[in-house]
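**Student:** Quick heads-up: structures coming right below.
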Structure I
Amino acid sequence: MNGRIEAGPALYTAAFVVPFIVTLAITPVAARLAHRWGVLDTPGGHKVHATAVPYLGGIAVAIGLVLVGSLAAGASGQLVVVLAGALVLAVVGVLDDVWTVSPWIRVAYEIVAGVSLWAAGIRAGVFDATWLDLPITVVWVVAVTNAFNFIDNMDGIAAGVAAASALGIAAIAGRNGDYLVTSMALAVSGAAIGFLRYNLPPARIFLGDAGSMLLGFLVASLILKLDLPVGPWPPRVVTTVLLAGVPLFDMTVVVAARLRDGRPVWSGGTDHTSHRLVARGHPRARVLVVATGAQLVCSAVAFGLYQRSTAVTVAALLSLVAGWLVLMWAFLRMPTLIEVVDPAVAGSD
C-alpha cells in the first residue's frame with residue numbers, strides 16, 4: 001500500500017464523510033431487514049440487554065467502507081487484499097450471527113486472512129527474515145480481530161473504540177505522507193461514527209460478529225501497514241500495542257479471568273471490563289465514554305512516541321507493562337455484572 005502521493009484536505013474529508021453518510025443512511029435499512037428476517041440478538045443467558053435487538057449493523061459499515069476502498073484499490077494491490085480479507089471475515093461474521101459458527105472456524109478464516117496479508121507484503125516487520133514475521137503477523141491479526149469481537153459486548157463500545165484507534169492510525173500515516181493508509185483509516189473512523197448514531201445506549205442495532213470482525217481486521221491490517229521507524233523494536237511495539245490498547249487490554253482481562261476460573265475462553269460472559277465497571281455502578285453511557293476516551297488517549301500517546309528515541313520508548317514500554325499489570329489486577333478484583341445481579345450464579349455464563 002505504497003500511498004506516498006500528494007493529498008489535500010478535500011480528499012481526506014471525503015474519505016471520512018462518504019462512509020459516514022453512507023453508513024448513517026444504510027444502518028436503519030439493515031435494522032429493518034434484520035427484523036424482517038429474524039436476525040435478532042434475543043435477551044437471555046449472559047446477555048445484558050432487555051429486548052431483542054437486530055444484528056446486521058456490520059453490513060452497513062462494510063458498504064460504507066467498500067465505497068472508499070474501491071476508489072483507492074486501483075492504486076494498490078495490497079489494499080485489495082485488505083478489503084478482500086475484511087469482507088470475507090464480515091461474511092463469516094454474518095453466518096455466525098444467523099446460524100452460529102464454531103469459534104475455531106472463525107479463527108481458521110482469520111489465520112488465512114493474516115497469511116494473505118503477509119503474502120501481500122503487509123507484515124509485522126520485527127525480523128529481517130520475512131518468514132519469521134509470518135507467525136507474528138498472523139497472531140497479531142487473530143488477536144486484534146478477536147479483541148474487537150470481545151469488546152463488542154455493550155452498546156457503542158466496539159464502534160467508539162474502533163473510531164478512536166483509526167484516528168490514531170490516520171494521524172501517524174498522515175504525518176508520514178501515506179495517503180492510502182490515512183484515507184482508509186479515516187474511512188474506518190467515519191463508518192464507525194456513522195454507525196454509532198444508532199448504537200449508542202440503548203442500542204437500536206448491533207454490529208454483530210460481521211461488524212466487529214470487519215473493524216478488528218481493518219484496524220489490525222492498517223496498524224501493520226503503518227510506516228513505523230525501522231531499527232530497534234521498542235518504538236514499533238509500543239506504538240502498535242497502544243493503537244489497539246483498549247480492546248487488547250479487555251481481552252487479556254477476560255482470558256485471565258476465565259483461565260483462573262476454569263471456564264472456556266470462548267464462552268460468553270459478563271466478565272469484560274465494561275461489565276465490571278457497570279457492576280460498580282457506572283451507567284453504560286459513561287462506560288462508553290471511558291472506553292472510547294481511553295483509546296483516544298492511547299492513540300495520542302502512540303502518535304507522540306512513534307518517532308521518539310529508543311531510550312524514551314523503552315521507558316514507555318516498561319511503564320506500559322507495569323500499568324497494564326496493575327490495571328489487570330484491579331479489574332480482576334472487581335465483581336462481574338452477573339455476580340452483582342445474582343451472586344448464586346457467579347462465574348456462570
Structure II
Amino acid sequence: MKILITGGAGFIGSSLIREIVFNSDSEVLNIDKLTYAGNLESLISVEQHPNYSFEKIDICDSKNIKRIFKKFQPDIVFNLAAESHVDRSIDGPDDFIKTNIFGTFVLLEQSRFYFASLEGIKKSNFRFHHISTDEVYGDLGGSMEFFSENHAYAPSSPYSASKASSDHLVRSWYRTFGLPVLITNCSNNYGPYQFPEKLIPLVISNALKRKAIPIYGNGKQIRDWLYVEDHARALLKVAFNGRIGETYNIGGNNEMKNIEVVEFICKILDELIPLKNSSIKHYDELITYVEDRVGHDRRYAINSSKILEELGWSPLETFSSGIFKTVKWYLDNKSWIKNVQDGSYQGERLGVIK
C-alpha cells in the first residue's frame with residue numbers, strides 16, 4: 001500500500017505518519033511546504049525508516065503535485081495540508097484562502113487525472129481522504145445540540161470558512177467527477193508535538209517560564225478535546241473501511257471549558273514540578289484574562305455515533321489520561337519546543353532529506 005500524506009510535518013499529520021510507519025508495511029510519502037507549523041523534528045523517529053520519504057512541496061504547485069502522483073502512484077491520499085490557526089486567519093486571511101481552498105483544488109484535480117489513468121484493483125482501491133474540522137459547523141452557542149454529519153455549515157472565521165469551502169470542493173469532485181472521496185471533521189486535537197501557539201502547549205510553555213497564561217474573554221468557551229493519536233487511528237479506520245462519498249465526525253467525547261482545561265494543566269504541573277523559591281505558590285496564579293477574540297465561537301461539540309456504529313471506532317484516551325501524557329511529554333521534551341520556535345532543527349534536516 002502506498003500512502004501520500006500532505007501536511008505530514010504538522011501536528012496531526014506527523015501523528016498519522018508515525019501510526020502508519022510503526023504499525024503497517026505501507027510506504028508513506030510526506031509532502032509539506034514546511035511553514036511555521038510544520039517541523040521535521042516531529043518525525044525524527046521515522047526519518048530513517050525505509051518505508052518513509054519526504055519532499056518539500058507546496059500543494060498549490062500543480063506541476064510538482066502532478067509529478068508526485070506520476071512518480072509515487074499512491075493508493076490513498078490523506079490531505080492534511082492546511083493553514084489552521086484562527087488568530088492568524090483573522091490577522092491575514094490570504095494564506096488560508098490560497099492553501100486551504102486553491103491547494104485543495106490542485107490536489108483534487110491532480111487526483112482526478114491520476115484516478116482516470118488507473119485500472120483494475122488499483123482504481124477500485126483508490127481513496128482521497130480530506131481531513132477537516134468541526135469549526136465549519138459554526139457555533140452551537142448555549143444549546144445542548146451536537147454537530148452531526150448533516151449539520152448545516154455556518155463558519156465564523158476566515159479559517160473555518162476556508163475549510164468549509166474545501167469540504168464543498170471535495171464533495172463536488174465526488175458528485176461531478178466520481179472521484180472516490182472521504183471527509184472527516186474532527187474536534188480540537190491535543191497531544192505531543194503540537195505547535196506552541198495552540199492553547200494547551202502555550203499554557204505549558206508559559207507556565208514553565210512563569211509567564212502570564214492568557215485566557216480569552218471569560219474562558220467559558222466549550223470545546224470537545226480529542227487526543228491526537230486517537231484521531232490518527234480514526235483516520236485510518238475511515239480511509240480503509242469508510243463508505244465512499246461519506247463524511248464522518250471524529251470527537252473525543254470530552255467537552256470542557258477553556259478555563260477548566262487550563263486549571264487542569266496547572267494542577268498537573270503543581271503535582272509534577274511544584275513551585276519553589278517563587279513569588280507564586282501555584283501555577284493557576286499565572287492565569288490572566290485578555291480581550292476576547294473577534295467572532296469567537298462559544299461551543300463546539302461532536303456527535304461521533306456514526307463512526308462508532310459503522311466502523312467501531314471510539315477514543316481510547318479520556319481527557320484525564322490524555323492531558324497527563326501530554327503535559328509529561330512537554331516536560332520531557334523542552335528542547336523540541338525551543339527548536340520548533342527558532343527553526344534550528346528544521347534547517348539542519350533539510351540537507352539530508354531522502
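**Student:** Of the structures I, II, report the one carrying the highest value of relative contact order in percent (Cα under 8 Å, 6 or more apart). Before the final figure, lay out the partial values.
**Tutor:** Working: I: 23; II: 18.
The structure with the largest value is I.
**Student:** Among the shown structures I, II, from which was the value 30, 25, 18 of semi-axes √(5λ) of the Cα gyration tensor in Å calculated?
**Tutor:** Numbers: I: 30, 25, 18; II: 33, 24, 18.
The structure behind it is I.
**Student:** Quick check for you: by distance in nm of label points 7 Å out along Cα→Cβ at positions 55 and 295, which of I, II is greatest? It would help to have the intermediate numbers written out before the result.
**Tutor:** Working: I: 2.1; II: 3.5.
Largest value of distance in nm of label points 7 Å out along Cα→Cβ at positions 55 and 295: II.
**Student:** Kindly point out which one of I, II the value -24500 was derived from, the read-out being helix-only ellipticity at 222 nm (-39500 (n - 2.57) for each DSSP H run of 4 or more, over all residues; to 500). Kindly include the intermediate steps, with their values, before the conclusion.
**Tutor:** Working: I: -24500; II: -12500.
Of the options listed, only I reproduces it.
**Student:** Right, next: Starting from the value 0.8: which structure in I, II was distance in nm of label points 7 Å out along Cα→Cβ at positions 175 and 303 calculated from?
**Tutor:** This figure was derived from I.
**Student:** Follow-up. Can you spot which of I, II the value 19.8 was calculated from, given it is mean count of other Cβ atoms within 10 Å over residues 95-102? Write out the running numbers ahead of the final one.
**Tutor:** Details: I: 14.9; II: 19.8.
Label of the originating structure: II.
Laboratory data are not the source of any read-out in this text; all were calculated from the coordinates shown. Computed from a predicted model, the values in this text were never measured in an experiment. Cβ atoms are built from the backbone, for glycine too; each structure is taken alone.
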